[in-house]
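FYI, it's all coordinate maths here, none of it is from the lab. The structure presented is a predicted model; accordingly, all values stated were derived computationally and were not measured. Cβ atoms are built from the backbone, for glycine too; each structure is taken alone.
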Structure P
């Protein structure tokens, strides 16, 4: 069987013979065709051959030596006897080696059977012998330094490259050229770091700076900024002719099939840089060179290939990495780490970030066709620092500007169409202001836009009255809660603590959890609830922060930490906290004190924008026995004693407020009836069913649904049994299928529903 690429080569050789009006298809025709195949071209190139020269020599031989048929003769070339024997040899060799097909590489090796042919003579004249061809076909080992990627089949009129390609063009990027072409943004600030970098580069030995910092602080920007300053002649004379080359480690690794190819490529890059004298190698994410290209059980990786060149001072290298990667991999290779001079790149301040944004804004304005106001620049820096905790300045502030511009460009449309006014708008750039920045931040932080509004005085001013409309009979608790939140929002609270840490105590069903839910709605943040009855055993506590190493699921993080990392603005409720294992309280101490919690993977959850509420039923019976209402201290004496015995002093001491809920009185229960009925009306509205509650029905529900010991929960059960369940059949099969009105009334026999 002949492989498809080889069939193409035979067709090429036949057509070439017809084009030249030759009577026979010779070995030279076939070699000329094979040189247009990617695999054969790679083999010849790796064995030291020059493809363009070889093609020219074959073309001259075919035109000069072989006789052309007359113009009136029919051209039907046939294979020469020698070519037929070579093809038969290749087929027999493939069968004996267990191959089903003869490919182009095997045919190239088979050509050497015709030792006296011009084809073999030309190959050997360039040093391409049979042993080198077989060695490369078997093990991928040739004599060239670099494999140059080429198309699978090159057209006859295309000129292939010479025996080797330029490794710098293949595997590196000239940052000076990018700066010349205007593809690099200017470097704003970072003067001390840049001066230190230039100083290290001017050393005789170990002249290799290493940028270490968190992701997004601008490590790569410093290297690119250095190239830009070299291009602008803003560096000392010793660096005025320097060129910064960025290594593409992915390109070096890509396509390396055999052992030794990666080393050849990297060595060729290093050699080319050393020959340039003034070249500087920049390796972004330099920790990737540790172990890159190493085979199983081997010690020769990219870092060991780099060491001799950078230690001698012949090659200057700039690296960048993060603190985590530096500690995990780079620092462990002490021989490599000592050859670099560490430069820590810290996160810029908000004011420095504003200056960076002002320096870059013209580039983003030109790209998006918008104009950023000074207020938008200032707000992008401040709000990104406040709300986007999983990234660092200036990267996250730049992202906010970029996304705000992209959003405006998207809404405006490529043709100037504005969805807001339904027509074409003026070509003048749209001005991005504070509102647009707030909307982008809200989407990125996954919080409602009104949550981040700079002016939230109105919402805080009416927070107490809004909560009292939905929480009945607990005005004292609402007032204490709102007072603590206002204190935090005013800036007078502790900046390194949660917005508030509260303990809600009281009987069941009086509104402790409901108040937390309504607070989340009023503040416009997420509501997160954990039932502490699930964490009664010692081993279950680890679920909140993640299992320790060695246990199943240790790499998945903790439920609590992950929830806060995802939604850093939330009302967090730990329901029935007295049921949790004592180990949990040790975890909560640091949350209430420093607003941070670290999971098993080292990720920090930030609780500074969390309202922490813990509910408990401890002491409820004792407070109930003491009579209704609040004492002067807010908690009855007996109930306080139970609370103090249940919770340790260090836990109670960290609470912002200890709020006791009173049992619901009969006067309050009618308001609870109205609340539940309003919720039912909202459920019936999509079905076009209206619900009317008569006074007799309200009184009957209040009387039969009131239980001082269980609060409002019996009322919810009563409404479900007496109203919701009878309505089911009417809505599904009866007179309320399309629409209707339901009247809830009562008489001596009980509650009545009138349709």
Structure Q
């Protein structure tokens, strides 16, 4: 592996303009393809092959509705009295006038009458009326204007003494792939690079390489969407991870390149060795991240698989960029990668070590039990909020608690009941469904947690009926979930009739349960594959286990902090996204995959140098100190950069992007600065040589991948052949008194020893 990457790095360095041009042309081609054909799916996060999704397909087939057609949508105009008294005649007249104004706003196909005796939509206490606005010809361009026009009508109603709010939303806006907060994160990352390198050229090459890599990765994903539409969140995840790991991977290779230059190696050899050594670690670390992300496919959920594969593409491109584009840039940059003082022949700046970190590792190896106990205790405290983690596919009433949409939701819940806006759609199928519809209705009404049951129609063939069941509790309440299961448990209680439950509430419940169940399967698969990879890399059983335990501690801290902020509402003024809502259902499985891969990054980079020192003869404690001293600065810089990038996403106004960004920010801080800087060195110190134990039979069957680049310190077969030839070649006779003989005698020329003729006579 090391020699292969050495040749790849040197080959890229010898043709720098060709390599750089190829990357730029690739980016341009993908950009053209993406601009001309990218498409986004309109669907949400629903899962196929669940009872609710199957039943929904039947409902859409047997009871088609124009509301599901492209360009259509609905809004609710909620009108109510401010003092809590029933609507009087004058107020009802005002309501009717407001609805006329709403119908005239444009793109409104129909406005329902809440006072229609056939379909009344007035609360039992008479205080609140709901009018449904059916919309038409809605596009991405006019969606906001249509919504604003209805909000303006609501404002006119308020001016006339009524309370008014607008419920519902028209689609979901596509999040910014790279917004202002993400730009701030990238700027902070560049500042860290500049401080780390002390060279504008090195920092610029690192950042530019990462940006080109993330551009190619994301544009590739967008170009692919021309063949298969993707979700609007998918490119954002690819940007988030591609940028973070791209900067880090360049940093590791460039830092090793600078170290090789300081050793006095020629430029191309320094590039090759940096690519062969640090590049090997990049390949293994990137491979672990790709495994973790691509492994999301095992959960069998389409949108999760899509997001994981897109992010995996971004990471894979970042690896390729650091092994090809970066070496080409290093050749053009040359010694400008070093600080100006070193380029001028001054004293080398020992950027690979910092006194504080040296003192820190000495403390860790001197008091491993104390620092280990403190670190683990701190991480466990941060993980405490995980115990109250609540998840939901959607946030009832919308994410923003201060929006008119949320106000409308809460007004309806207060006036009509918590379950009014989350009804269950029960599909009754069977030849005798019409004759037994009353019996089905009465059985459903008798269930606990049911507020009302109303038949909603029978299909043309008379073998399928719809019933709307309104729970007494809200869509994300555990009691509503129990009601769904109660109905399913009694699906065949009525002879000749089978019941299926669907609707957005049931779909959300099924999706949440499916994601929770898939999380266990996913953990087993990615942990197993990654443990196998780490065993091969480190030739140890305990080191991979330590890495996994450290990941679990980091995961708990990352998710715990996210729950405290986004669910409990801590640090509210700091974050842009709405708080106080349940976490989205897909958050845990995404965070597990992403954070596992990133945690293994730091494990590989840090412990590979410790392993390298141990293999070369240092005792375990010295190996820990030596490996830590050589890599700690780079790992700290890389983690700081990744934290800056993720923190930018944590400030996103989107709850999904913000919560992922915060979980990764807290998880990376916990993993890099606590687990890898305290827990891992302390455990390796306590275990000593046992940390590197591997059964002999397993050592023989595992492949040798040479992550440390030891092969670069050994002569190649060609070099060995030259050495043998030199040893077998007879010495060149040197005439006595010649210039060569005189030079040899003065020590300026080495003369070959004469051939050995046998043992000397005693």
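Just a few scattered comments:
- Computed 4.0 for distance in nm of label points 7 Å out along Cα→Cβ at positions 274 and 370 - originating structure among P, Q: Q
- For 3.7 (distance in nm of label points 7 Å out along Cα→Cβ at positions 402 and 482, calculated) the corresponding structure among P, Q: Q
- In terms of mean count of other Cβ atoms within 10 Å over residues 234-241, the structure with the greatest value among P, Q is Q.
- Computed -19500 for helix-only ellipticity at 222 nm (-39500 (n - 2.57) for each DSSP H run of 4 or more, over all residues; to 500) - originating structure among P, Q: Q
- Source structure of the calculated read-out (relative contact order in percent (Cα under 8 Å, 6 or more apart), 18) within P, Q: Q.
- Which entry (P, Q) yields the derived value -0.50, -1.21 for log10 I(q)/I(0) by the Debye sum over Cα atoms at q = 0.05, 0.11 Å⁻¹: P
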